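Every read-out reported here was derived from the displayed coordinates using simple, explicitly stated rules and does not represent laboratory data. Just so it is clear, the structure is predicted and the values come from calculations on it, not from any experiment. Cβ atoms are built from the backbone, for glycine too; each structure is taken alone.
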Structure 1
């Protein structure tokens, strides 16, 4: 039952039937350095785009004091661009023991030489070409490493003596067996509870929060918190305006266990015009926001088993990527029927997204 609840909870946060089953963690443990960065790139941008969406649907009341409480759920979905299904980069890569054995298969008839070459390869990084599917690419394809010919100096035992020699490892291409995990997910969803409290002199505060949840010893804890502020400039602007106008700022942080954390910040201007009555109205709105988002990944990359100690050789991997969305144009429509609020908007940027807000207002 506990495992089921954890799975459902993480799916609600989006990133994760895959994460709950451990597939994402296992896949990352097969990737080193720049290969991992290229692979997860699309999820970083999509996740940040989601986190920065769905905050606004109506400008706060400009009165000095206006009691206004909102409780709701925000649903966000970011579309993955087709041109992000593959990546192609050059950079440093650390090979596992099995991969090094594949690279040195020409020396397999002489085990002592091959073992020396393997040890040399796994203890350094090589500049290689890396290409293949990202996390949203086809599952039946795989990431490939283009290894360039190398001359390696090694020492090995043969004929009862220690021999030092320089040997050539030929250039070749090897597959990592890693394909797209989210091939059948054209849109990355995210769901978050949201509360709004206001307004004081045209200012309203928003918050998103999920209680910390233990996902087990291996994954760690999951937590999510964010807040935002909106201010109606009509509260102090002496010149009358035909529309409502507000300045806004939002920031948030999401920790997904021991391996992944995300943060996002956005600020800008929003405008709207409410038509109708207090408890029965419609509000077309628009906005322009500047934004940034980041995701940090941290995990252990398993290289192989040590010949001397029989222990697993691991390399600690840690990197942070920025989302590609730097700005967005928001076009939306909000409805109020009694105490119920409903809004939906379309966000135009490098990564396009849709958001909807379902809630109650008092």
Structure 2
């Protein structure tokens, strides 16, 4: 008995068209983006004496995958609209339907291509691009514009169960915090309080700090025991990165690191971690966007119209840009308002999934 092939020659043809157009669109747009970005920053590169090796390998080698992944949904949509409109204009889709292929069956190679793109998008955003972003952002901080946060004020966090640390000010250049206190609570009662004029972080060992001019007060009912000293090393479950949060820091973490960081900061009582939560959930949502926008693009472009592909491209661009805009607006509401990060990230996908279903129903069968 002859074995039935899941992928037929026509499926391979459509997948090659889809992925080929997608890669060509990315290469074309990114080449333009690199030229414009270089033209904008060339003065700063020269002024700050950035070496060419660092510009090419540290900056642009990480710039290209970052922006390719960021605008991947747009490229997917344009690719589907472009080559499907071309198929419809050449009456190839009519020939497929005449040969007995259903519109539902036609979805298979499109969805397989979208699955490959979605998988690549997720792996890049979750594991590969964050490592490159560390190098890219360090380059920008050194040669383009200072972005790293080097000081913090009024820091308060729970370093362990019932153990609350406070710093009036921390300066990263000398790794020192000033006016430090550490309160220990048991059954909501203060049982010990440590204060120090300053506290210095030991960069050679994880979570190691040195107390300077410290006083420890142990409270036992009405009795109090006081211990003072000039200097003492101690281990505290806190790190300068816990409170020196720079812009775009969430982009430098892989998804497992983001998940661990979010969980850790929630336990410590940090409320301002929505940007990290949005980044974590957005990486998953952006991958699913490939399926939704592919379905919308195919449903729109499979109909042959008198205006050719111009009308389809216009509608496709309007929908894809509105998707990106809506995603940005919903994320802003989550950061600055009380909206749930998960809800904010997935609302655009849910809305455009409904649009995809509507267009699928109305598509030519």
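Worth pointing out:
- Looking across 1, 2, the calculation of percent of Cα pairs over 36 Å apart that yields 42 traces back to 2.
- If distance in nm of label points 7 Å out along Cα→Cβ at positions 54 and 118 is computed and equals 4.1, the structure in 1, 2: 2
- Parent structure of the calculated result 18.4, given that mean count of other Cβ atoms within 10 Å over residues 222-229 is the read-out and 1, 2 the choices: 1
- Entry that produces -19000 once helix-only ellipticity at 222 nm (-39500 (n - 2.57) for each DSSP H run of 4 or more, over all residues; to 500) is calculated, selected from 1, 2: 2
- At a computed 3.1 (distance in nm of label points 7 Å out along Cα→Cβ at positions 142 and 254), which of 1, 2: 1
- Taking mean count of other Cβ atoms within 10 Å over residues 198-205 as the measure, the highest value among 1, 2 is held by 1.
- Which of 1, 2 leads on mean count of other Cβ atoms within 10 Å over residues 238-245, largest value: 2
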